[in-house]
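Nothing in this text is a laboratory measurement; each read-out follows from the coordinates by a stated rule. In this text the structure is predicted, and so the values were computed from the model without any measurement. Cβ atoms are built from the backbone, for glycine too; each structure is taken alone.
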Structure 1
């Protein structure tokens with residue numbers, strides 16, 4: 001019985017430590033219309049925005065919730081995340097290009113559908129039918145070309161996503177000492 005209690009206590013300690021480590025990754029940093037967040041729901045973020053405005057840092061450490069409103073500290077944190085923001089802007093530009101290609105693909109797809117319907121009503125030995133087949137082949141070629149462009153852009157997006165993950169991990173690690181210093185200097189205020 002005693003051994004069972006010791007094992008149970010050890011398991012509870014491990015569970016609480018894993019919970020603490022998950023909580024320690026909870027943060028929100030918002031500045032200049034940008035928001036970086038991890039481990040927090042949209043509802044909780046909205047409550048933070050209502051309470052603290054559009055420029056603050058919020059984080060959890062050892063089960064305690066803190067907010068930083070100090071402009072200098074926010075600037076330091078913002079600098080850590082600047083590369084991630086810049087890469088995000090490049091991803092948005094790439095997404096715009098992908099969207100434009102997608103619109104072209106959609107337009108071609110609609111034309112292909114219309115031609116297909118006309119083909120189904122046209123005698124296969126008529127000159128019109130052969131013109132429709134030729135147009136379908138041309139549209140299929142265009143679709144393939146656009147598909148290749150989408151694939152290339154998708155590969156770039158995947159690479160940027162990998163870079164974003166690396167930048168996020170790096171910024172998160174570099175932010176922790178700033179959070180610790182903010183707690184020590186009482187720049188971080190515990191949220192009650």
Structure 2
């Protein structure tokens with residue numbers, strides 16, 4: 001059912017399906033947009049970056065669906081893809097959002113052909129795929145934290161900019177107050193004690 005329904009979805013056009021998928025992702029989780037390099041593009045859904053990424057995701061889903069007939073070959077591919085996602089800052093909590101967005105995309109595209117049994121088949125397959133992708137990538141920090149992702153760098157920079165809008169003195173005062181609340185003996189280390 002998954003293979004047959006995906007073949008019908010692909011006939012709608014991979015780029016179109018990709019755009020609808022991302023619309024559904026950002027409708028369910030608007031904050032997810034911050035994970036992508038195209039987050040600041042004007043006319044987001046017309047941007048070549050989102051279209052290209054959407055096409056890539058749909059192509060990858062297509063490969064995964066095709067690989068369902070050879071699970072032994074598919075599993076290592078999914079594990080590598082999961083590791084890549086973990087390194088890019090994608091968390092296990094993101095997978096159900098994408099799954100729901102995928103289901104909504106298929107439902108919109110296939111209409112009545114997306115019957116309850118087809119939906120259940122997709123939900124079952126998606127769970128197995130995500131469980132395989134997530135694997136142990138999040139329980140072993142060495143697999144995830146060996147590089148600082150661009151997304152993490154941007155999040156730190158943008159949050160620090162927002163904090164610094166309060167001013168140097170205000171931020172410094174708050175930092176020292178919390179520092180001395182956590183460990184009052186540190187106060188004696190400073191000349192202003």
Structure 3
């Protein structure tokens with residue numbers, strides 16, 4: 001039985017352990033029969049320092065056709081060089097209800113400029129089709145862009161796991177749940 005996991009996080013992970021966790025979890029999700037949904041964000045200098053990219057790279061190492069990437073805008077310019085042949089790429093426009101939910105959930109929703117609104121609406125698209133959301137938020141107040149994805153998960157009833165709060169035992173238990181298809 002196929003299951004879907006949204007994998008979101010900071011563009012600057014900061015530690016090799018976090019990068020490896022993202023890569024290994026991405027590979028494990030796909031190896032166990034799941035699909036991985038992410039935003040393809042990176043910091044531009046070291047893509048593997050980005051949670052989104054590291055999760056997707058792990059999934060791509062097993063089967064790129066099980067990796068779903070959501071873009072904030074079409075055309076050229078949003079990390080297209082990171083997309084692997086076989087990845088499923090979703091481009092806007094996103095449904096109006098996703099834009100409305102973005103405005104409702106973001107602390108500055110009604111005041112978001114067009115680019116920020118597009119980035120945050122993409123978070124709704126990433127989390128919406130999934131049963132589980134794995135998040136590595138930044139230390140910024142509100143969790144940065146990842147914080148918006150976390151608010152979406154909570155609002156939509158998607159189970160949310162903040163990986164910053166997971167020790168070794170919790171990660172092992174998570175991997176076992178993934179192995180069982182999240183049952």
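Overview of values
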read-out: For -13500 (helix-only ellipticity at 222 nm (-39500 (n - 2.57) for each DSSP H run of 4 or more, over all residues; to 500), calculated) the corresponding structure among 1, 2, 3; value: 3
read-out: Read-out volume of the Cα convex hull per residue in Å³, computed value 221, structure in 1, 2, 3; value: 1
read-out: Origin of the value 1.0, where distance in nm of label points 7 Å out along Cα→Cβ at positions 31 and 159 was derived from one of 1, 2, 3; value: 2
